[in-house]
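Values quoted throughout were computed directly from the atomic coordinates according to the rules given, and no laboratory measurement underlies them. What you are looking at is a predicted structure, and each value in this text was computed from that prediction instead of being measured. Cβ atoms are built from the backbone, for glycine too; each structure is taken alone.
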Structure 1
């Protein structure tokens, strides 16, 4: 995963953030054109209940719609982060293939259909450092083996600065709509549902990242599928 950092973080260090645009062929699309605009997005606020429907695509976004854009299998795409990813924690990316008879614009993303395609966790030392923190864009590769067709693609930054208590983890989520072209014949595995993929007690979600400093970290969700 490629991360573009923000050089000056002082003014936004404690701010929330959103993922409003896709990055296609190296350029961002218009905000909320290809990303589902969730209810209350102006607040930049997080989801904190992993058992709620909001954990899928953010508040109300399972029933929202955006425009669908073509992306070639094997190519690199991404999301913008506005103003930046300003909390410590992992970054994860999932995809879900739209079932036959539906479109990305009309499908709600329900069922065990989501597979993980990328993630970035911490680096270990005298303290944990999080490569995603401070990034203004995140980029990842669509696996070349992904079959052609329409998909929802879900980016998720999990903020762990208050995660020592139950439901303390904060989830910053967006879902984009893409049509994969030139796909392969892969069969994604380790499919999960949202909600359902996480429990609030998961060790990667209920954790004190400050003291004692962890020497390991269990990434939430399934393994990355690479095809």
Structure 2
């Protein structure tokens, strides 16, 4: 078996990635495929933490644009991430992968509260830890959650799995035929060019803590394993 390039990772999944071609909610085939790919990493002795978005169910920013109180809309989005996290946990445990969901907003009947040392201990025991409910605060995205948790658990890399693009481009490749894909770039370039990789708060946090980010497509099964093995797919965003 190939030796993995990374030993502890944070896998960032957008809510939209779980909806697949359906466009809303959870596509069973997609979430089962993701669970199988995560299992491959566990079998390679990689410690895996996951942060899941909630955009397939509810997006706080959209609620705010409709006239809702922004904090209320964001809290609803956090609850959507819990639903996605529980669905992923169920898919993982159906294929005998031990996992734990930890939430930033306490809901003890369905998940553990987020405790940093406990999360690290789960990872050391090769349990997949799924971080839900964002940071627990409104106005912060799940991208920022991924950056924050990666810093807290001392992850070696953030794997940002996309369902609609296979890396970072100079422009939207769907609307601009001249858009070119970056093989690598720095967070400073991301911020300077305003590239839609992750929000500026998350980018700054990753840059300040020297956490590399790999953006790649999750639609091709096996890509997560390829990234872990060090294959040159997607785009590498360097910490400094």
Output 1.01 (Rg/Rh (Cα atoms, Kirkwood Rh), for residues 55-190 alone, calculated) maps, among 1, 2, to structure 2
Highest-scoring label, criterion being FRET efficiency 1/(1 + (r/R0)^6) of positions 79 and 207 (r between Cβ atoms, R0 = 30 Å, to 0.05), among 1, 2: 1
For -12000 (helix-only ellipticity at 222 nm (-39500 (n - 2.57) for each DSSP H run of 4 or more, over all residues; to 500), calculated) the corresponding structure among 1, 2: 2
1, 2: which one has relative contact order in percent (Cα under 8 Å, 6 or more apart), as calculated, at 22? 2
